[in-house]
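What follows is a set of structures to go through.
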Structure I
Amino acid sequence: MEKVREGGFLMTKIRKLSERIFAKILRDSDVSEITAAQGRVMFPLWQKDDISFQELKRKTSLSKATLSHMLDNLEKSGHIKRVHVANDKRIINIKLTEKNKNLQDKFIQVSNEMRDIFYDNFSENEIDEFENYLRRLLENLNKYSEENKKK
């Protein structure tokens, strides 16, 4: 009998529980201006501001429709602005506003708290190894997705 592997099941449970914990920490830290889901969009922008919609879509792995909807909400609430690139009006870059830059430190502090919970009792080597495995899993899923998009 083939051994049952639980990787996907465990990742789903971890994701759901970590989302609930992260949302609670955000509330407890008075970070109510953006949601944890919106933080997923903001995180790549905090690492590198003024990036194209396509680059942000790639970094978040969100669908075009989902990302557009989230950006609409973030723009309405004054956290980002869409800017047409001067030499190619078809390209739209996403930029942070001053309002959001002020929120960045609070959100990153909450993210660091979540990281500390997540990696409690892990060595640096174990964290590196774990994250390398996760990257490989993500590469496998992206490869499969790309190969099956063509069919």
Structure II
Amino acid sequence: MSLDLHGYTVSEALTMFVSHYNERLGRGDTSRFTVIHGYGSGGTGGKIRTALRKLLAAFPDEVVTDTTPVNPGVTIIMPIGKLPGGAGILTGEIYEFCINGKTESKILGKFRQFGDLKVKNALRQMVKNGRLSASRKGKHAFYSSL
């Protein structure tokens, strides 16, 4: 079985992937499946491929992936645990964005489409879960991925 994400925006593709993944687990299906995302026309990997792999890297305890199959336009997935929906996609993106550390204002600016309250709640939850460290630089809150 495979999931084809061609033709979707990155946000739609990630939402569709998480929904499909969690539905499989909900039915007790932990068998491997292939996600077809394409490689991208730029030669460096498509936007969906890049975003999907960033999301999967943010949740290593929930999924096992094979990102080196013969075709670089697919990722092979083995479900282990449920992935967070909606906000979980946001936290995966925040985690990646904060690898080199960012101020709260830069994070809010980058993810403004989600709304300040949702982003601040995601930051608080990520600090609580030990995925981000929080500190202060002068009067600015500063977050860094762990």
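Readers should treat all values here as calculations from the given coordinates under stated rules, not as data from a laboratory. Computed from a predicted model, the values in this text were never measured in an experiment. Cβ atoms are built from the backbone, for glycine too; each structure is taken alone.
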Report task. Using the calculated result 59, 46, 26 for Cα extents along the principal axes in Å, pick out the matching structure from I, II. Result -> I
Query - Which of I, II leads on mean count of other Cβ atoms within 10 Å over residues 13-20, largest value - result: II
Query raised in the report: One of I, II was used to compute Cα extents along the principal axes in Å, for residues 93-132 alone, and the answer was 37, 22, 10. Which one was it?
Result: I
Report task. Could you tell me which structure in I, II was used to calculate helix-only ellipticity at 222 nm (-39500 (n - 2.57) for each DSSP H run of 4 or more, over all residues; to 500) as -22500? Result -> I
